[in-house]
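Take a look at the structures below.
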Structure P
């Protein structure tokens, strides 16, 4: 009995290995009726190591014929929001829909035709070979593939990439690109809050959770077809992305976030108060710098309170990690039950 049971599991494991994994290509879309059909038709349906390729379109409240064009082009599933909720929300909901479709790997690709669907096999290879849990397209890793784009966008990309590398001690070349492949484990672990965008937050979240991430250089179109539905102005995108990054740092490194600000205030107030004290010893008077003394008191109190807040936030961070682990197990259990 034991031998037959063992043989059954050996055959089951070998069988699963031979048939490969299921890939779901997720396409978040908002008013992309002109390009989405071409993107869907260009997605390869046969990939080495993949037993099935399914296409999922997350229509984020489009007012044109995006959903209809997607169905006609051969999308396996189209999910529509009643109204436009933002790219970040569309991506999160699309990720969950893909998991419900029993995806082993999820590739996210834009609906505007900037990315080449024929690069999908290259993007999923690190996950298929178990070198990484996430593979992300890089437009700048290979200088020969670097796209032509306005200098302000290139500068902004390098600025945010440098900031994220500094905060996470990484060495990415492109942290803004949404063309990525996620393993099921990475998708289950991922928790996002930003409605506007997700690219930076997703990387920082997965890095904090120890996910292995590999960059794959790809040739992409530098400028999208038509007017962007997401980036109305480069400075608006920069401000919103910076807010998301700041919130992510606050949530994942509260001790450093609040503690460093508190220490800065405390040191500024303390050093200034020390020089005022020296002046008092020498001249026996503080005036005309009495206002500085008041400012020092405020800085010292604020610094002390922020350090206390940092310690409290650090304790709350432990609770957040426990809650995320519970959420991960609940999601995993729900996916298994479907």
Structure Q
């Protein structure tokens, strides 16, 4: 019975993530249109609400192609890796404690492990494989450069991200994500450690290849970067993985810094999704506002600014935890 419950929760969660990712494309286009004083999608369905469905049908029915010279197995595998890693992160994220449904007490998490934070960091690190394998297997110089950029960028920004997560573990005294949320019942970690929050948020843009850190797919330089040779549903899988990754970064940020499901009243799921939605909106707002970094600026900022600040912040956090706890 427990295995069946986990299976049902997994299917429901994946369905919600796919639907959310589809409609995030519509929300992003509307947000960018408003910021840039132009019209967004408003033709397909009322208020353009059917636009994501039309886009999905278009991608499903596009002619499939495969350039000559590609490494076939890896070429087809790379998009699947990106989607799988993005979805796997949500296996560990707690959305609340429990809820009463149909006379049963349902846990609002798929699994709960004592070292959940380490698993989150491990799955996040695997995301680079989809990008680098897509660039290498495509037999295209622009794609290869995009894959190499993505690899260097993710490795560089995972270091300050990991250090910022260590400060959370030190402050909470645990690696269990549920217990980290409970540790914020009185004071969210964004208040007690805002530097770690800012570092995590900045590195989240680099980890998801979002503007202003979208160098692996810079169209002015690399056509479309690592997914230049992908079209139809294979391209849609990369697109889907990007938006699910944004949801994952936002959900992890909510759990680690924004008190998870805590908020006024007894509506934990609502507060969790409101916090996630606000961070997702911030991702869209930044994309519509800031210009893209140069690649040397991107790498310098990661190694010369974020890594030193994150390291100093970790040392200070450890000191305060040791002295005052």
If mean count of other Cβ atoms within 10 Å over residues 249-256 is calculated for P, Q, the one returning 25.1 is structure Q
For which of the structures P, Q does the calculation of helix-only ellipticity at 222 nm (-39500 (n - 2.57) for each DSSP H run of 4 or more, over all residues; to 500) return -18500?
-> P
Give the label, chosen from P, Q, of the structure having the highest value of Kirkwood radius over Cα pairs in Å.
-> P
Highest-scoring structure on percent of Cα pairs over 16 Å apart, for residues 25-88 alone (candidates P, Q) is Q
Identity of the structure behind 0.60 (criterion: FRET efficiency 1/(1 + (r/R0)^6) of positions 113 and 145 (r between Cβ atoms, R0 = 41 Å, to 0.05), calculated), options P, Q = Q
Test item: relative contact order in percent (Cα under 8 Å, 6 or more apart) calculated as 23, pick one of P, Q | Q
For which of P, Q does distance in nm of label points 7 Å out along Cα→Cβ at positions 49 and 97, calculated from the coordinates, equal 2.7?
-> P
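Just so you know, all these numbers are worked out from the coordinates, no wet-lab data involved. What you are looking at is a predicted structure, and each value in this text was computed from that prediction instead of being measured. Cβ atoms are built from the backbone, for glycine too; each structure is taken alone.
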